[in-house]
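Please treat every number below as a calculation from the coordinates, not as lab data. As the structure is a prediction and not an experimental result, all values here were calculated from the model. Cβ atoms are built from the backbone, for glycine too; each structure is taken alone.
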Structure I
Amino acid sequence: MVGRKVEKIDLPPRCKEPSDQDIVLTIENLVVNMPGEVVRGVSLAVRRGEILGIGGLAGHGKIGIANGIMGLYPASGRVSKNGREVPLNSPDRALAMGLAFVSEDRRGVGLLLDESIERNIATVAMQVQNKFLARWPRLPALRLENRAALRSHAEEVIRKLDIRCTGPGQLVRRLSGGNQQKVCIAKALTLDPEILLVSEPTRGIDVGAKKLVLDLLVRLNRERNVTIVMTSSELGELRKICDRIAIVYGGKLAGILPPDASDAEFGLMMAGGAGIRKEAV
């Protein structure tokens, strides 16, 4: 938060640093009608390979941006990925274009609480990308669940993300909050996204689990070159791992700051103040 000492995570090097000359996602005049988080015309360019933070006070629209891009709430404006327009108000088409979303509401939207870990990890990929499905020789048009492939993938993801559980068949409801969040991330990563939108990734989990989730996001960014847009109410967490931080005020973009900007600059921008830096170089 503003006023706390910022302790940057020891970030591993990148093969290529993000640049203004290589934009992967462009947002133009985005308007989102999300109750309590209305977005009123945000324009933003996301550099390929960066971790872009989105912060601001509660109720000022920061959470609405990702929800609008992914079609969970009515949206208008223009969003493009690598120059191709991303259809708004269509979650399936956004997913098909290489975007994935980890919702701030993991128990209400992100997870099927009474289903197994492996089912949670695979369901969206099965629906959108036909993953873990095999053709039946007698009826080629019919696809059946490839349970062996699904189980193998779930076991690998559980190991790589260190999901603490009894096995792929454990019900998600019985996991801790931190491990539920890892399942949400695993579900998104199973889609092999180029861009990962993550909203409030550490909400409602303990301090140790928070660090594990943040470390995981950094590894995904550095090792798999996944571009990450992370929305959080915890400004201190954004300052630890993000390359730039966009501040939203009153449903609009107030400006963009580097993570090492002063507390005064962040405080003024979050309060809608003027006369401060508006873009990080």
Structure II
Amino acid sequence: MDLSQIQTLTGTFEGHAQQTETGIEYWLARDIQQLLGYSKWENFQAVVAKAKTACEVSGHPVENHFPDVKKMVRIGSSTERAIDDIMLTRYACYLIAQNGDPRKPEIAFAQTYFAMQTRRAELIEQRLLEAERVSARKKLTSTEKELSQLIFEHTGGNQDFAVIRSKGDHALLGKSTQAMKAQWRVPDSRPLADFAPTIILKAKDFATEITIHNARAHGLSSEPKISREHVTNNQAVRDTLLNRGIRPESLPAAEDVKKVERRLSADEKQALKNPDTLDRG
């Protein structure tokens, strides 16, 4: 298969992709039937049945990836009738290609095409999750600076900030900052938060926001009072996590957020230099 054929098939497959109102990408089975070189619907249905079995074996709900639909087709100059069809997700198309006749060049192409499409979606999801974590870390930094400034304003000095933050961490994580650093293998010179997963960053930020609000609302003016408030708020957030089956101290460390931030920045610079790479995923 030469480059022109690959480009033609790529355009054809992408041209038949549709989207639901909620933005979910799908293909119709009768379109895929033709694209994969199957002239008879009955023969193609046998391939779809194998793909459904593979989907079920892999632990994915078949109805989420192969929902039955009706399609209106014209049978005369002014007459239409409904025929059976199937909405196929990208994953469903991939399974169909994997269970198709490998002698067909269209099948060979589709196997690679949908595998790459699925991989690209996974990469996009991973990038979004990494960007969310970097954003959560920056937000926590900003909130903690606000708390530090509040402590200075209310107590006349900000030397108590580290003490208050440490007490809050202990209340949230169930272990001291040093114990968590040892568990997550965090260098002594680095903040624990740089290695915390996103949910912990957001939990710390939420508890700190409550402390800031209540310290101002109630005029808390000493380290003991602000510490008690901060501990109470972190304990409340911890209780919420525990009630939802999340034990903060049992979560694994995340990748150094500074490395993640540098990687995202490098990718952005590369994309600006070579915009064509955006199309290749």
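Below, the figures for the structure above:
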{"quantity": "Comparison of I, II - label where mean count of other Cβ atoms within 10 Å over residues 91-98 is highest", "calculated": "II"}
{"quantity": "Answer label among I, II for the case where Kirkwood radius over Cα pairs in Å, for residues 171-218 alone, calculated from the coordinates, equals 11.2", "calculated": "I"}
{"quantity": "For 21.0 (mean count of other Cβ atoms within 10 Å over residues 163-170, calculated) the corresponding structure among I, II", "calculated": "II"}
{"quantity": "If Rg/Rh (Cα atoms, Kirkwood Rh), for residues 131-226 alone is computed and equals 1.05, the structure in I, II", "calculated": "I"}
{"quantity": "Structure (I, II) behind the derived value 15 of relative contact order in percent (Cα under 8 Å, 6 or more apart)", "calculated": "II"}
{"quantity": "Read-out distance in nm of label points 7 Å out along Cα→Cβ at positions 179 and 235, computed value 3.6, structure in I, II", "calculated": "I"}
{"quantity": "For 69, 39, 39 (Cα extents along the principal axes in Å, calculated) the corresponding structure among I, II", "calculated": "I"}
{"quantity": "Structure responsible for 15.5, with mean count of other Cβ atoms within 10 Å over residues 51-58 calculated and labels I, II on offer", "calculated": "II"}
{"quantity": "Per distance in nm of label points 7 Å out along Cα→Cβ at positions 67 and 195, the highest-valued of structures I, II", "calculated": "II"}
{"quantity": "Identity of the structure behind -21500 (criterion: helix-only ellipticity at 222 nm (-39500 (n - 2.57) for each DSSP H run of 4 or more, over all residues; to 500), calculated), options I, II", "calculated": "II"}
